[in-house]
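Only the coordinates and a few stated rules stand behind these numbers; no lab work does. Keep in mind the model is a prediction, meaning the values are calculated, not measured. Cβ atoms are built from the backbone, for glycine too; each structure is taken alone.
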Structure I
Amino acid sequence: MVRIGELARRCGTTTRALRYYESLGLLPDRRGPNGRREYEESDLRLVTEIRSLTGIGFALEDTRPFVECLRDGNASGGSCPASVAVYRRKLAEIEECIAGLEVARERVREQLASAEAEARRKGKTCGS
């Protein structure tokens, strides 16, 4: 068994974050006889999965299927159908954002070209 401080250190997070994950049901609420939180080595994998996913933009609630998949004994949190569905939804969100950014980039290019052309007509250069 590992105490909360040790788990936090090994996972590169804080005890506050671990308590929050516990409050959401992402980590088990295990207490020793002295009332202190105790975690198993398998909980390290859960926290690592949570942090990995949130690190690339997943919301905490989106990590739940991955955590459940690991708890069910699967080698990967992404190997369950519910996890794959979250991956697909997240990828669609990212692609939508990229498409929006591409449209915005093109509009800015057009605005810049127009501004530079106007400046040339007036005999001035941008930035002067």
Structure II
Amino acid sequence: MKLNRESFMQIVKYGVVGIIGASIHFGSVVLLVEVFRQNPVISSAFGFSIVVCISYILNKRWTFRIKNEGNSYRFFKYIVVSCLGFGINISIMYYSVQIAKWSYIIGQIIVTVAIPVSNFLLNKFWTFSDR
């Protein structure tokens, strides 16, 4: 894959959307765990679900500049990619908190680093591709 200006800008925009999403995700996890005393794994799953909807809209309209055609099918593909990320998210959080007995913060940091690269590539070349 040759990195031209358009691809570079997509990566930057995807990163900005990712930072927004990670902030919302991380903030919602901390809020649910610390304020509402909820389970960290469930809290992370809830935060992830909120971010999926927000990031779909931002990535569709801003990062990949997709018009309104094929919205249902694109959203379905985005959900598939997100479900893969969700599986990774829950697996990392479960391992971190339940097995390794680490702080949920460490698990959430690992989640925040582990998922974006694969999701970007799948979304660029499958979800938002015109092919």
Structure III
Amino acid sequence: MTEKKYFTLEEANQLIPVLEKEMDALRNLNHEFQTKVNQLNKSGSAKSAQSNLDDQSQEVFIAESKLEFIEIQARLHVQNIEQHGCLLKDVEVGLVDFPALIDGEEILLCWKYGEKEIAHYHGADDGYKGRKPLE
């Protein structure tokens, strides 16, 4: 079992450029995944009963393989984020938490995609809605 990493505000802020790149990639992959799923669903329902079943099966296999590849890529980006000790909370919103200590109390520094620096924190059970400004 590895020791839990706690971040200083400075350490967490230094990771923001890395997180922005990883989140950009994840958000793009998520969009691509959703687009391909929608295309697959549309093409599957649009096929006529007269279509060649072998061709249709091959198209579905290729589409599913592409989806699997996107999923593998996304997992790598998630691992890249988590290897720093960060906690990825939401890809679409772009939420990442950093375990930290304030006056001996465990809290989570909270970064949202688009923010240039971390300005909020919350308790472990409070979540994003419980964000409080750092002072």
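Consider the structures I, II, III: one of them gives 1.4 for distance in nm of label points 7 Å out along Cα→Cβ at positions 6 and 102 as calculated from the coordinates. Say which. Working shown, then result.
Working: I: 5.1; II: 3.9; III: 1.4.
Computed on structure III.
I, II, III: which one has Cα extents along the principal axes in Å, as calculated, at 81, 34, 20? Here the read-out was taken from I.
For distance in nm of label points 7 Å out along Cα→Cβ at positions 86 and 118, the highest value in the series I, II, III is held by structure I.
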